[in-house]
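Only the coordinates and a few stated rules stand behind these numbers; no lab work does. Here the structure is a predicted model, which is why all the values come from computation and not from measurement. Cβ atoms are built from the backbone, for glycine too; each structure is taken alone.
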Structure P
Amino acid sequence: MTLQTTITVAPGQSGRLDKQLAQLLPTVSRSQLQKWIDDGQVLVNGQAVKAKFKVKVGDVIQVDEPAPQTIDLAPEKMPLEIVYEDEDVLVVNKPQGMVVHPAAGHPNHTLVNGLLYHSPLSTINGEFRPGIVHRIDKDTSGLLMVAKNDVAHQSLAAQLKAKTTAREYVALVHGVIQEQQGTINAPLARSPKDRKKQAVVADGRAAVTHFRVLERFAAYTLVACRLETGRTHQIRVHMKYINHPLAGDPLYGPRKTLPGAGQYLHARLLGFQHPKQGRRVTVTAPLPAAFQAMIEKLRKTAPKQD
């Protein structure tokens, strides 16, 4: 099933098809428009054309937009590594490759589906993200705090906003970092060149990452990163910004990198104040086996210390 949109090119709307469509359909991403054009779902005067085709006044553009995928959020029984739990909050160690919540392209088999089977969740964050106070990327492993009721959700969200939570990640990056520690303070926003990416942008949202070196290898460095803010892809973009992109990162890293199932990034420590009891809760999770195995392999390449 498709939704059909027909546009007659008016004066002032002539030019490249992709650029004009971006103006005419501002709610659709450029990458999505490009895909529709490539897939022949955009016709000009009944003919499929390329993105650079120049439309002129009077041309009729027909866009056959696929109907949005319906998502039925259902509890699913699946193995979950829950490392802390009480009646208000739980902390789960998410494996690499698992999507946190349902979205287009990932309607089920997400962490939220498994959590719903396990426990009641807060309702504040919308129908498809119950319980989710913060998120980590699909190919990032590690700790995620989850609210089991709305009171807990409000407390945890407020702590994130006030920057009183502790979130530490371990990352394996390209190159040998000479400094023992550092701070990256660079604002982030959606990349103007590629909507799938985030980038350092002058008028972006404030983003601060603190890092310290854990171990150096011949061509890579193992670092611990502490988040002061929690922007999308923050560590991945910040480390690339200082010319040390994450190993295995398919979006921000170099083409020649370490083999694996995605970026070598693991959320290993999470600390917060309990929403009701007021005590400090700190949870840690060891590196996944594949991550640890890669470190062992790289140690064999490390220069010998004097």
Structure Q
Amino acid sequence: MPAAEFERIHAWLGQRPEVQTILTTACAETELLEVTTGKRLRRLHVPLAIAGITPAPVLVARWPLLVPEQRQAAWQGLQRGGAFINEQLARREGITTGDRLTMAVPGGIKTITVAGIYPDYGNPRGELVLTTAQVQQWFGVPPEAMGIVLAPGARAGPPRRQLSERFNVTVQDQREVKQTATTIFERTFAITRALNALTLAVAALALLATLLAQAGALRRRLATIRALGVSRHRLLAVQLAQLAGLALTTGLLAIPLGVAITACLVWGINVAAFGWRLPLHLFPGEMAVTLMMAVLVALLAAALPVLRLWRTPPRALLAEEENP
């Protein structure tokens, strides 16, 4: 769309009482030439995507940063002429906040300071974010798109319809996009939860089958102990405590090992492969459920042969011991 048409739309939107904020964006392509860290200079010549944004309060509050505690300082730096870079570029080239980047612009070069680093999942390219005005000034590009933030309580239908009719432009309601994406993700997560439950059930059945397979040998060993005069109550209590303790100990060892493997995957392999790192969240409730399931299965597997032992006379048990 020509810049003049953008100006017409911008002016028209500025007169609408239901429009709270107008977010104009711009895009460009360039090459990252140098990175300066302190007194150390590195030459790179890396392709770089440039994105221009409008630092309005709605973006300041919601734009994610790798270090949220530095949000205010980062946005102040962007408004003073600094830049944000995505996590891929920061990790790939070893760039951190405060480094100075030199890039090519039409007719020369520009140096800018990194004010913040933001996560950018799924983007394979390095990206640098400036204010829209700065991108237009340095690269001479027209506005790319325009976002509209409506005032609280305002309906999106009337301005959307009037924009389509008056200026023949395509208007997309981001709330509809978000709702559709959320619905898709919820379906995906529902399938994931079902698969998790199925996996846990299969693991429980496998554990139960393994312990029951050993029940015959266990019962023959207990027969001699029972014949020596050990009470049934004591045998039952000891066997239940042994298997439950074994299951609990195994689970307590397995959970930290699983967390460690996941951390290596998220913090190491994923970063090396894609250049960005997902947040690692722990779920103590699900860990507790898994431990409880393992202990309950172990108790069930221990109780079945011991209950059979309870009902069998010692003489019959010794006969089984002699003729396995």
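Brief remarks follow.
- With log10 I(q)/I(0) by the Debye sum over Cα atoms at q = 0.12, 0.20 Å⁻¹, for residues 103-278 alone derived as -0.61, -1.41, matching label from P, Q: P
- Comparison across structures P, Q (criterion: relative contact order in percent (Cα under 8 Å, 6 or more apart)) gives the highest value for Q.
- Rg and Dmax of the Cα atoms in Å, for residues 23-110 alone derived as 13.6, 37 - corresponding label from P, Q: Q
- With P(r) over Cα pairs in 10 Å bins from 0, in percent, for residues 175-246 alone derived as 21, 51, 24, 4, matching label from P, Q: P
- At a computed -5500 (helix-only ellipticity at 222 nm (-39500 (n - 2.57) for each DSSP H run of 4 or more, over all residues; to 500)), which of P, Q: P
- Value 0.55, calculated as FRET efficiency 1/(1 + (r/R0)^6) of positions 151 and 287 (r between Cβ atoms, R0 = 35 Å, to 0.05), assigned to which of P, Q: P
- For the structures shown (P, Q), FRET efficiency 1/(1 + (r/R0)^6) of positions 7 and 63 (r between Cβ atoms, R0 = 25 Å, to 0.05) is largest in P.
- Comparing Cα Rg over 2.2 N^0.38 Å across structures P, Q, the highest figure is found for Q.
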